[in-house]
Structure 1
């Protein structure tokens, strides 16, 4: 029994992997099924843009609020509410008869999904031994890459077998199956202690932290600032690379679809390796600062080749560099989030992760229209320069403003 208890965290991390996979699956169902939806519901390109904006706005807001609530009530309840809410919102998509309906349901989807990643990080802190935190975060976060890889072919196959309304019903039900498994495998009496290996967690031990005090904390502001300058890069990858490959390399949409899964697979591998390698360094040296920053430094260096993408005419080389960049992001984001948990611990990690996620989403909302202006009036080159140089800049911010990553007691005053 004791041995099974020691490794119960593996079940939890597996469930977190599935949860983050479902989050990306449910947000991508619309992008795959929109062609079929338009055959029944007239939706203009502008209208479709507003539908997606509804998701981004609520997602940005709920990233922070979801983090605060998860720190208040714990990961078990926080993730249960988050997944249950967005799964219900996914089901509601099947009832849509207008663009307004879809926009409202996307807004609800964002409200639910905003709490997913803060909740996953909180669950790792609460239920995984500290020496496995980076690996656990890498696996949990890697679910987003898995979702991005499997969503297009899965949804396309389901659309062949059924209508688009049934597709939303099926994918929404996936979430409720996960919810039942989560509540079963994480059942702990309120206020009790869960002991596993070398960690002890007291649930419901949250103390209210003054929000303005957190915004004055140098470490928190550094993590928020880093996410603000880096998140637009990944949104650029997701929203603009297909268009770039079509325009600069004359690739058909079919060919683009056949190769774009490769970078996302590299992202998932980067999440896993980044966590595994960081934990290995920590176990060998007991030096948290070295373990996290060494891997993040490698990640920052691996993005530098992106600065020459605009001067390359080979599609294969461009895809290789993109794959390298996605792999680097996997290394980076796993250790970035783990560093937050190293510093802020169980009390406010989800809040800081939420604040940083909201900052990234807001930055993307602001900069995406500017990306369009740069592309239409100049070229993609400045965007590739930005993507290649900002990770090293962010790494310099990290080592300068946070000289040592170590656990601290957050000052509530």
Structure 2
């Protein structure tokens, strides 16, 4: 499925040749994200992601960087999460060397120009404003704060208005130096390429990257013992409900059963939340659930956009579905349907050169071994109704509910009371 190589400086390189593709995708995956940040530097991982595209010693402007990739018909971008920052480019197979050269230049030789730094401070501030002005997105930001209070996992990945104002260029470059090095990053390349040629190019570009120490992160807090909720009152037309529970880590053996549970609950238009809350009761246009698996914890999150007057009814319907999962085994026909759904989505998701690279890269970055798609398909096949019921009873505890709401709800006590003995959280 892949070739693994380690350069003399410790940098790991994963090659995933797929000769039938017409493209090559190259990703540099760095194990830094918002959970590695102190409160005063919240958003610094994301800020660095922006700055690397603002100029390097060889390509001193954002325009030159963009034109180098777009000039060969390719695309390049980056993203920051709680635990990783990823830089990637996808190009026609014949242009693989160009994409690799640009990405290697970004992570090795950024200028961090002071004028660009100040300009980008305001650009990211506008990004933060955009998130705030999208109440569904903002509800998810609040949800992380409720779920992981006073912890880096609860920070907004973009940062806060205060942290953006006070962050210095020196602090940013120090954080970059501590996290961007061979021991904390890897390169993954998927698609149509000559493995020997591209490995030689990676070695020439990154073989002299200086080693460093892996940054620590604050462990997740112990499991909560009381439900929590927060309401942000806004005069808008729709209410946005986000309900989450602490989930499982990437390594937990029950993660496949949890994936099945999540698909039963809220993935797709045949999930229970969609059929019950949208199709049967007409309570929401958008309703779904999702998983976030992290190194030592995770979350199961549910979102619904609802008529504010019917928000209590919608929340109660969600709670009823969670209770049903906790008390009733999934029927055989539904279990079969959901497992086929997950297997099909996995296979379809790998029909792309970047998804092939990311499949290997994320496992290599965070896990002890790399499973093939076939092994994961077999793991889904092995999940039983008893496994799903057991994981539901393990994590779907009413004491672990976390609710974040944005909308015209005043103080929102009617929603908070539906969670039972729950604590209101001031953010």
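Supply the structure label, taken from 1, 2, corresponding to P(r) over Cα pairs in 20 Å bins from 0, in percent with the calculated value 27, 59, 14, 0.
Numbers: 1: 27, 59, 14, 0; 2: 24, 54, 22, 0.
For P(r) over Cα pairs in 20 Å bins from 0, in percent, the value 27, 59, 14, 0 is produced by structure 1.
Looking at distance in nm of label points 7 Å out along Cα→Cβ at positions 15 and 223, point out which structure of 1, 2 has the largest value. Before the final figure, lay out each step's value.
Values: 1: 2.3; 2: 4.6.
Going through 1, 2 one by one, distance in nm of label points 7 Å out along Cα→Cβ at positions 15 and 223 is largest in 2.
Taking distance in nm of label points 7 Å out along Cα→Cβ at positions 39 and 391 as the quantity of interest, name the structure among 1, 2 where it is greatest.
Values: 1: 4.1; 2: 3.5.
When distance in nm of label points 7 Å out along Cα→Cβ at positions 39 and 391 is computed for each of 1, 2, structure 1 gives the biggest number.
helix-only ellipticity at 222 nm (-39500 (n - 2.57) for each DSSP H run of 4 or more, over all residues; to 500) computed as -27500: which structure among 1, 2?
For helix-only ellipticity at 222 nm (-39500 (n - 2.57) for each DSSP H run of 4 or more, over all residues; to 500), the value -27500 is produced by structure 1.
In terms of mean count of other Cβ atoms within 10 Å over residues 111-118, which of structures 1, 2 is highest? Don't jump to the answer; show the numbers that get you there.
On the way: 1: 28.1; 2: 14.6.
Once mean count of other Cβ atoms within 10 Å over residues 111-118 is tallied for 1, 2, the winner is 1.
Tell me which of 1, 2 gives 2.3 when you compute distance in nm of label points 7 Å out along Cα→Cβ at positions 127 and 351. Can you show the working numbers first?
Numbers: 1: 2.3; 2: 3.2.
It traces back to 1.
For structures 1, 2, calculate distance in nm of label points 7 Å out along Cα→Cβ at positions 31 and 119 and state which one comes out highest.
Values: 1: 2.2; 2: 3.5.
Across 1, 2, distance in nm of label points 7 Å out along Cα→Cβ at positions 31 and 119 peaks for 2.
Every number in this text was worked out from the coordinates using simple rules, so none of it is lab data. Predicted, not measured: the structure shown is a model, and the values here were computed from it. Cβ atoms are built from the backbone, for glycine too; each structure is taken alone.
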